[in-house]
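See the structures that follow.
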Structure P
Amino acid sequence: MTTASICTIGDEILIGQITDTNSAFISKALGKIGIKVVHMASCSDSNKDIISTVKRCLRMSDVVITTGGLGPTKDDITKNALMKLSGSTRMVRSRKQMEIIKNILISRGIQMLDINRMQADVPDKCKVIPNKIGTAPIMQFTFPKEMFGRENMLFSMPGVPFETEEAIPDVIAAIQAHYKLDKIFHRTICTFGIAESVLSKKIEDWENSLPQNLHLAYLPNPILGVRLRLSIYGTTQKEGEEELDRYSSSLKEILGDAVYGEGETNPQTVIGELLLERGATVSTAESCTGGYLAHLLTEIAGSSRYYWGSVVSYDNSVKINTLGVSTKTVEKYGVVSSQCVKEMAEGVRKKLGTTYSIATSGIAGPGGDTPEKPVGTLWMAVSGPKGTVTSTIVSKSTRAINIERFAASALDLLRRSLISGKI
């Protein structure tokens, strides 16, 4: 199987000044054509560090893709490092890239400087893939087997994410023209409401029965739950799809309603589809989630067809005066309670006139806890024509992650309740 390494270059990545999104994007693109990414690395803006890191990547994999260090400033030295690594003797100017640079500068009303012209200069042993929307060209190098123990291709791409995304199809085409690639097929099963460790134990026997060329990866996320990605290598499309169908079906049977979808879907999309199928509407009453539940629901285009609105009842007076929560309920049980969220859900459903409603009240942290109700405690409720269901969870994480998990858990409670017909 053809393998790849991805190397990001720049001090700004190492110090956390910017987030590396290029590696994930490139890795997904490579996976789609059957290339397995075996290594990711980041290195500083140092000639020595760039060369040593790229050499290590070349020894580990067939294809190496670097991003970053190709701008017009003095700290962008990738080009010079790759010139030395490739044994190039001089720089040559790419006419195609020079023309693109001129057009970009003219469109921005910027005067052409020598530093801009120099961006079109590349080592003489590289092949240029023009950067159609940026000034730094993509450089393509090939290395014989004698140099690093295998025949390599190296691509140096700009660090600007939208430039990398625009150029990756050309890089993929060059790789496909050079290597005979095995196919990799993926199937992702989306689950919610089962912790990763519990999930692993639940499907242990199933996982142990997987054939050698079928691999399982756990992908946990506070909002998306735990996604289970099945990957099959070295087979035909027909055989690969049949194997994935067989094993994903048996996995769904084991997990039941914990499975909410496949692929890139998310809980809020599934909720929208369920509501549209029923011609139903939903509203939200939020305390600890502070509007995040409404945010998730309205992320989906067309959500105005089923989502009507929210009451963010952060203060108790709003719970009582706007949502109709009983003062006695607050005094006897507290706002973080089954009784309170039940009244919140029923209150907002009545006030906004929706078919269903969701309510949340909890302690996101870091303070506000009691011995009976620790940080991370959430009570949630969903209400509908058949009644109201409440549930609780405890999420032991940061405030931000707790809020995300609270909102996603409330959505999942609505999903399960709709499927079961309880509300």
Structure Q
Amino acid sequence: MGNYFQPEIETASQEQIKEWQSERLVKQVKHVYDNVAMYRERMDEMGVKPEDIKGVEDLHKLPFTTKDDLREQYPYGLLAKPLSECVRIQSTSGTTGRRVVAFYTQHDIDLWDECCARAIVAAGGTNEDVVHVCYGYGLFTGGPGLNGGSHKVGSLTLPMSSGNTERQIQFMTDLGSTILCCTPSYAAYLAESIHERGVKDKIKLKAGIFGAEAWTEEMRHDIEEKLGIKAYDIYGLTEISGPGVSFECSEQTGMHVNEDHFIAEVINPKTGEVLPDGEKGELVFTSITKEAFPLLRYRTRDICILSRKKCSCGRTHVKMTKPLGRSDDMLIVKGVNVFPSQIETVLLNKGYAANYQIIVTRVNNSDNLEVQVEMTPEMFSDSVAEIEKNEKELVGALKAMLGIYADVKLVAPKSITRSEGKAVRVIDKRNLYQS
């Protein structure tokens, strides 16, 4: 079972991984304590000195870091290296409050490129491939991350960025793209567009590496079938480096975390207590090799499960499930927890495309959940009675999944705005009504 970019690291023994992690953590804690005032103050308050951290087993003694910390320390508060040693920033596509800015030394970028290269090779990539990157370039980490990974593998890299679908399809057919890297919602849109133009037989794609937004197994199968590829998940966040923190192998039962660079924990989001492998909780990462912007115990807000079950691909690094929702993305409607992914599952099971929008309003102190769903072109020609029947059927299916009533509106094909970055799935208007 080949397909490793760095076999000696990716298939290292548990003992070896733990040894690397302990050694690097001890070094990192000292680096952070000496160079970042926030961490030094927090550790002093907790009565923890760098020499108290002797290995991975002492990780729980360290303070957590949250997104609010990153906003408060903006721009230079968490920098652990002189600016003269930093060569780049990346920034989140944050929609709330101050942006988060992460710094990189050249060494940080080299390691990040290696992590992305592992993901490309796990998806079957070699130096014979044409890697078509239509994640956004610029401040967003998607484009630069997979671009760097593709260079490391030695693949021909097409730095397309997002949008301009005409050009995407032209290059895809003319240059014979074999691996597509983009958000799952854009992959679904490209599949639709290729289908409409009748050029499916001119497309040479074999694999896709999709991340940066939540997507369901149903959506995966849909994209795989329409594009004739195998679709792989990749996970990352700007705060920790970008895509490539973890990635799927051919087994596709979770994503291997690059444990030689990041220590993963799962905690109870309410109490902060570390949970054993196999339990669902909030994912927390510690960067142990980053120089410029190393975070200790960063709370991702992503809910997931870690597993050390032996993997048939031969990789030994711990696996994380796809995020099962976000502790802050979860909508609470009429007291019930609702995740957009649950709604997506229902729609895809019923044969709809993953083009929908969830609108939450509050009328007379009562929450109202409306789901707008695009019809397929076939349905669009149906009679009003037929459309109403389909809406009723979806109302029933959503009630069974969510436990609450949702208003369903079937809308014309292509009437929900397509996004070239992350799809905007939820519009919560309730806070507009609160004074």
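Observations
- For 20.5 (mean count of other Cβ atoms within 10 Å over residues 290-297, calculated) the corresponding structure among P, Q: P
- Computed 3.0 for distance in nm of label points 7 Å out along Cα→Cβ at positions 234 and 274 - originating structure among P, Q: Q
- For 0.20 (FRET efficiency 1/(1 + (r/R0)^6) of positions 50 and 314 (r between Cβ atoms, R0 = 41 Å, to 0.05), calculated) the corresponding structure among P, Q: P
- If mean projected area of the Cα convex hull in nm² is computed and equals 25.8, the structure in P, Q: P
- Each of P, Q could give helix-only ellipticity at 222 nm (-39500 (n - 2.57) for each DSSP H run of 4 or more, over all residues; to 500), but the derived value -12500 comes from P.
All of the numbers you see were taken from the coordinates with simple rules; none came from a lab. Not measured: the values here are computed from a predicted model. Cβ atoms are built from the backbone, for glycine too; each structure is taken alone.
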